[in-house]
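What follows is a set of structures for review.
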Structure P
Amino acid sequence: MHVLVVEDEPKVADFLKRGLAEEGWQVDIVANGEKALSMIQSKSYDVIALDIMLPGRDGLSVLRAMRSQGNETPVLLLTARDAVQDKVIGLKTGADDYLVKPFAFEELLARLDALVRRRTGSYQDILKAGDLELDTIHHSVLRSDRHINLTTLEFRLLEYLLRNKGRVLSRIDIEESIWGMNDEPDSNIVDVYINHLRNKIDKPFNKPLIHTIRGFGYKVEQSDEY
């Protein structure tokens, strides 16, 4: 998943970048409103964490501008202000959620995850394909009741494939969603990680779940056709 964090406090920004990266997110950081709006206009994000109090153009101004341009990317407002009226103004301006500083990182992560799921229409905590089961809450994966250990990026990739079960995903779709990469056409990182997943969730079992659709990309589906 690709997130833009707009935060002008260096220590907070660094903390969020390291924490989200460890959870498998692709993270861009900017410290002012003008740069944030430029990034939003030039890149595609799954979700945006936007501080209200910014130097120059504030977060609400950035939010108004992006909504007026038809950009519906989910926005989580971050602010030190906890007055009800401030929250109401933020939500009426177009924010999808509101988090008051100081906050626990786990709550931030949960809210970002929820906004992404809401956008994709995927609310399930348990994702399944055949005898494969992925638990997004406990970060566990089972196939035929056997526990499978995945790295953070492998887990994110499998979750993305399962949330789009039956749909063919191009390498570009996967790169942008998992790594935020859209300018490295010769990268084979998707193929490498797909191979990692196949070694863990397909090869030890009878039926493959990850299928290559030649010339198009990959999909997860229980089928004997591929």
Structure Q
Amino acid sequence: MTQRKVEYWVIPPTANAEFAAHMEQVLDVYAQPYDPAWPVLCMDEQPVQLVKETRPPMAATPHRPRRVDYEYERAGTASVFLFAEPLAGWRQATARARRTKADWAVEVAGLLEGRYAECEKVILVCDNLNTHTKGAFYEVFEPARARQLVRRIEFCYTPKHGSWLNIAENELSAMTRQCLEGRRIGDVSTLHGEVSAWSTDVNNTQRGVDWHMKVDDARCKLKSVYPQILV
């Protein structure tokens, strides 16, 4: 029997009002003009398998490529957090040992009190993972500080099975291809240095995000997502 190639894809639901509502909210946010007082910030995260070498690699020579032993040692996992501000052409990638509520809250707080300290509010586009909540800040910080952080965030959640709507997911995909693919990284510190260097390098090229889909496009191209109105 001939095996056919299978593609794994995020298939949107059919006739799902909640999906349509959240999708249009995200698309409306992306359509807004740039406002430095209310920046749009997208975030996503992904696990990374840490892998150590069991033998030192042999350096490349003019006549041979770098040679790496086929054996390796699994060294656990880590998580990469990626934040992207599409209209500013800016992104930040960091690595942490875990991706708990506390890790997420610390990462977001670092931006709110750092790069975005003078902003009135930040519109945060992310998925509705149970770690991405207002309560996460209260598990890490004193109530007064937690409240100061929460009141400056306007959450915009992507719909379930709609991760393609998150620009940060596209940036994560690019980072994986350009920085991690085909490499063995054995510890969180090295991983953090590598993904941070990637984001700095990409920011220096001033590569922006060219997002085309608008609400009208979605209503035309994704008609199956919208429920039929029976009058």
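As an exercise: semi-axes √(5λ) of the Cα gyration tensor in Å, calculated from one structure in P, Q, equals 34, 26, 18. Which structure is it? So the calculation was done on Q. Here relative contact order in percent (Cα under 8 Å, 6 or more apart) is compared for structures P, Q. The highest value is that of Q. A value of -9000 was computed for helix-only ellipticity at 222 nm (-39500 (n - 2.57) for each DSSP H run of 4 or more, over all residues; to 500); which of P, Q is the source structure? The structure behind it is Q. When mean count of other Cβ atoms within 10 Å over residues 36-43 is calculated for each of structures P, Q, structure Q comes out greatest.
Read the figures in this text as sums done on the coordinates, not as results from a lab. This is a predicted model, so every value here is computed, not measured. Cβ atoms are built from the backbone, for glycine too; each structure is taken alone.
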